[in-house]
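Listed after this line are the structures, all set down as structure tokens.
Every number in this text was worked out from the coordinates using simple rules, so none of it is lab data. The model shown is predicted, which means the values in this text are computed figures rather than measured ones. Cβ atoms are built from the backbone, for glycine too; each structure is taken alone.
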Structure 1
Amino acid sequence: MKLDSRLILALDITDREKAIGIAAKVQNQVDAVKVNYPFVLGCGMGAVKDLAAKVDVICDFKVADIPNTNRLIVEQARKSGACGIICQAFPGRDSLEACIKAAEGMDVFVVTEMSHPGADMFMMPVAERMARLAVDVGATGIIAPATKPEKIKALRKIVGNLRILSPGVGAQGGSASETILAGADYVIVGRAIYDAADPGAAAKKIAAEIRGALK
């Protein structure tokens, strides 16, 4: 996945025509498009293939099952042309290693902590431990919350050169510039782009903010 605009669109839309249309409007402003289960349930895995033909796609399936089931999920994402997949660390090392093996070179990003307040209950206390596991199994990077820049800084010290993707910018209150300055490689933005009257312009504005923070 390229490291250009540092912006990833979270395409949390269940209408296929609308989703493909928005992706087309922003594809020159983003480094990748992230799709999730609602997208796939509404639009079908065929829509992943359609997107992957035009832009890098990350399947945000937060894979969290036994090793064999994890393998099957990751294989389907890979066969659909996705360049990356997001997995959970909490099922344990063997389950995460199954994701890495099934990826066959596809980027694997490991969730350390999510961006919503409820993550404080169970994920926050073990976020650093899960980040260390991501390093140990050879993941491409981690997911860290843009709503907590201080956590991004702490996790950067643990994961070194692994890539950090940070959701929570826009509707959840995170700042694109603060997220990048805290050490994230990519900012993930959803509603602030796809709900905008002009998604392309909205993406361009956020990308410009990121560039400004990098100077």
Structure 2
Amino acid sequence: MTPNEESWRAARERMVREQIEARGVRDPRVLAALRAVPRHVFVPPEKRAWAYADGPLPIGHGQTISQPYIVARMTELLGLQGDEKVLEVGTGSGYQAAILGHLAREVHTLERVPELAAQAAERLARLGLDHVQVHVADGSLGWPPAAPYDAILVAAAAPEVPRALLAQLAPGGRLVLPVGDRYQQVLERWTRTGPDRYHREVFEPVAFVPLIGDQGWPAA
């Protein structure tokens, strides 16, 4: 291991200990994934010095890589055990998809910006995450070809929960997403309890970029 790789590993460890464990995330599998995935490779070179800082970072095209704690928190709320099929909406840099790839059997991730999708797919392939598939699509409509999903994570803010995503949940499946206006939202978890029944839970306030699409926000 080169000194540079060792310094990145140490930065990841501090991130997990000080930003994530200290805020109450306890799932050992989630913590292990955050320690394993090199967040700095998902950050633009000019922002790499802040890759493990406690906040989101711009990645171009008006998108961001989410704050590490929020990635951990939303992932923990999915309750993944290892054999799930997961859908992510809002690939962005690919970092959240990589975390999910360490925790689930199969991951489909959707990105509406082709350039970001191509970059994320390349990073994920370099990390050997061949079971994570990147698709260019309107994420608010989900990805019907691989449905149903045991878990869905939406990394962009919706004005209300997209019905298309609820419909693609498997029985007992969980959907975690931010819901609110364009500037502030709350985290919600929807669990499918029957053919047309869902249990809704509300968690802490968050701030995400808007989910653009047919069942999200219109493009500016």
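A value of 1.4 for distance in nm of label points 7 Å out along Cα→Cβ at positions 121 and 137, calculated from one of 1, 2, originates in structure 2. Among candidates 1, 2, the computation of helix-only ellipticity at 222 nm (-39500 (n - 2.57) for each DSSP H run of 4 or more, over all residues; to 500) that gave -13500 used structure 1. Kindly point out which one of 1, 2 the value 2.3 was derived from, the read-out being distance in nm of label points 7 Å out along Cα→Cβ at positions 17 and 33. Among 1, 2, the structure yielding 2.3 for distance in nm of label points 7 Å out along Cα→Cβ at positions 17 and 33 is 2. Sorting 1, 2 by mean count of other Cβ atoms within 10 Å over residues 25-32 from high to low puts 1 first, with the largest value. Source structure of the calculated read-out (mean count of other Cβ atoms within 10 Å over residues 73-80, 19.2) within 1, 2: 1.
Of the structures 1, 2, report the one carrying the highest value of relative contact order in percent (Cα under 8 Å, 6 or more apart).
Working: 1: 19; 2: 14.
Max of relative contact order in percent (Cα under 8 Å, 6 or more apart): 1.
Among candidates 1, 2, the computation of semi-axes √(5λ) of the Cα gyration tensor in Å that gave 26, 19, 17 used structure 2.
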